[in-house]
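Pasting the structures here.
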Structure I
Amino acid sequence: MTFTKKGFSIISMIFVLIFVLTACGGGTVKEEAGAVQTEQAPASSENTSTGPRTVEHILGKIEVPAEPQRVLGLFVEDEMSALGVKPIMQYSSGTYYQTYLEDYLKDVPKFDTAAFNFEAIMAAQPDLIILGFQGWADGGTYEKLSKIAPTYVFTGSEIQYPQNWKKNLLTVADLLGKTEQAQDVIKKREAETKLAKEQLQVAAKGKTAAMIRIHVSKEMRLYGGPGGQVGTALYGDFGLEPAPIVRKLAWGEDMDIQAISMETIPQIDADYIFLAVDEGREEQATELKESKLWKTIPAVKQGHVYEVRGDVWITNGPLAYEKKMQDVMKAIIPD
């Protein structure tokens with residue numbers, strides 16, 4: 001059966017309704033998560049009663065309310081929002097926060113993880129705390145948080161590994177008592193991804209793509225694959241063909257993000273370019289787009305450069321993933 005973009009939209013609406021009714025150049029740059037990958041199992045509960053449950057995690061066991069009402073979930077706000085649960089505070093680090101969640105969290109105060117304010121957490125009166133990164137529990141922080149509310153800690157930096165998206169979602173859902181809602185989110189995503197890939201492989205046949213990010217550090221970064229936060233979706237799930245320069249410079253384990261210089265720009269032989277510009281680097285992006293080297297790229301000549309949000313493409317929650325899919329569909333199969 002051939003699916004049109006209209007068909008894709010209709011199926012998407014159906015799944016949403018189901019959910020509502022039952023949500024210098026060339027140097028290697030390490031994955032943003034920056035931690036050794038380990039296996040993260042969904043939260044393990046010792047009983048299924050309607051009262052408090054004993055849940056095990058990397059740092060021990062906690063007693064979790066059957067249906068937590070006031071949850072501080074740091075860097076799991078995407079998963080929480082997809083499940084219809086609003087956190088009492090949202091993650092930030094300095095001035096950075098996940099801007100793509102503003103529609104869900106516009107009234108939610110920010111909590112700066114660069115300097116944990118325990119008094120602010122205590123004043124918010126959480127009945128459950130979830131830490132997306134194990135590193136946040138170091139230096140006695142876990143012990144202090146545990147005195148305020150039961151605190152669940154994800155293993156290492158696994159929340160940032162795209163292949164763990166389903167386990168991450170189910171872990172958060174189990175803690176929140178929203179497992180059925182999570183299953184709906186999973187079914188919706190898998191169905192939409194399958195349909196999108198089928199359409200994109202027809203529309204982009206014989207074409208190549210690349211993702212460039214102008215990082216807050218001023219580096220230009222080329223994102224490749226086959227894994228990683230970008231490659232897993234762009235080249236794996238959505239089935240786009242990476243440009244030859246992507247395979248040459250940014251392909252393979254621990255190679256999927258590479259810093260590039262202006263001299264590399266003419267080699268970016270892609271038909272489609274997705275460009276992410278970090279906050280504060282807009283002037284640098286303008287200079288790049290006005291340069292003669294940039295204008296030699298096939299995608300630029302064809303008018304196939306699409307600006308996307310960096311916080312979306314380096315995040316793996318279900319809502320970020322949905323926006324990635326929208327970015328690619330809009331670029332390759334425009335209305």
Structure II
Amino acid sequence: HDHPSSKDAFGPYQITTSTIKDLSRLGIDLEVSESIDERCDPLLAARAAARLLSDLYFRCNHDWNLALSAYNGSFIWKYWSKIRETNKLNNLSGNKRIKPSYEGFCQFLSDRINTVKEELSSDYAPYSVKSGDTLSMIASSAGLSALELAEYNCIDPSAAIKVGQIIKIPLSEKSKQTHFRNRLSDISQNLVYPAKFLAVKELIDEDKAGQQESRFKFRTFHTPKAKAPVHHKIVKGDSVSSLCLKFKLSKEQLISSNPHIKGDILRLDSQIIIPDQPKIYTLRSLSDEIRIPLDRLIFLNRGIRSADSPLPENYEVRY
């Protein structure tokens with residue numbers, strides 16, 4: 001589950017980039033950086049998923065089926081929007097207002113499926129031009145040349161297409177099947193997710209989930225704030241003055257660690273010592289320092305991308 005889904009969802013709870021923003025609004029910040037992806041940390045991601053589900057349950061009128069559908073897709077909010085539009089259009093208020101329900105949501109998805117079926121009853125699929133699209137790009141995705149697509153739509157192949165313009169994509173029987181599967185993939189996930197979730201919950205409640213692994217005990221500590229000298233290879237443009245400015249050192253500090261330096265000019269490709277730099281910790285270096293097997297550290301810290309990923313200062317590490 002550490003690998004991304006087709007929707008850029010990562011980790012055991014399939015958290016997307018947009019979901020991270022929702023979690024931040026709820027006061028939960030999952031770190032995602034070059035070194036860290038806490039969506040892949042089972043403990044941190046579980047807490048985040050539980051908090052998100054709790055919020056969705058409240059927003060979905062205390063209906064778990066709707067909340068679980070919302071967790072796994074965006075169709076629920078399209079359904080919500082349609083209800084608001086219907087109530088507004090028909091001036092419905094009070095007890096007459098249409099209220100969201102799982103049965104209504106299933107009917108909404110059924111209507112969308114029928115719409116896709118109707119689209120595929122013809123020999124083409126309508127495509128609405130988006131910002132950045134070109135005729136060549138659209139044609140290529142359909143396995144056609146720009147000229148073929150232009151001729152099919154009776155348009156000038158050299159003319160610019162506009163955002164919102166409808167382009168007809170000719171469909172073979174095989175492409176119709178592919179188009180149908182692609183259009184319905186998200187809908188099917190929205191339909192089956194609540195059932196899968198509740199089926200697993202029922203198995204757990206009935207103690208039928210099989211043999212569970214014993215609890216894994218661990219301790220935690222935070223990466224300390226420490227400084228250490230680092231080696232720096234001189235590149236073009238480096239000088240005593242520029243390095244002092246870059247590493248926030250005085251000239252005296254740099255010379256003290258490198259007594260062989262004379263003047264401001266440094267020899268290209270030579271090595272010098274830069275004192276008092278923030279010490280970089282990794283799981284590998286911590287394994288050596290605290291004498292804990294690296295495999296154990298990696299297993300307990302799944303949110304850290306690799307054994308050599310530099311860790312932020314004061315970052316909690318399990319051991």
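I have 17.7 for mean projected area of the Cα convex hull in nm², calculated from one of the structures I, II. Which structure is it? Considering all the candidates, the number was obtained from I. helix-only ellipticity at 222 nm (-39500 (n - 2.57) for each DSSP H run of 4 or more, over all residues; to 500) computed as -10500: which structure among I, II? Source structure: I.
Every number in this text was worked out from the coordinates using simple rules, so none of it is lab data. Note that the coordinates shown come from a computational prediction; the quantities given were computed from them, not determined experimentally.
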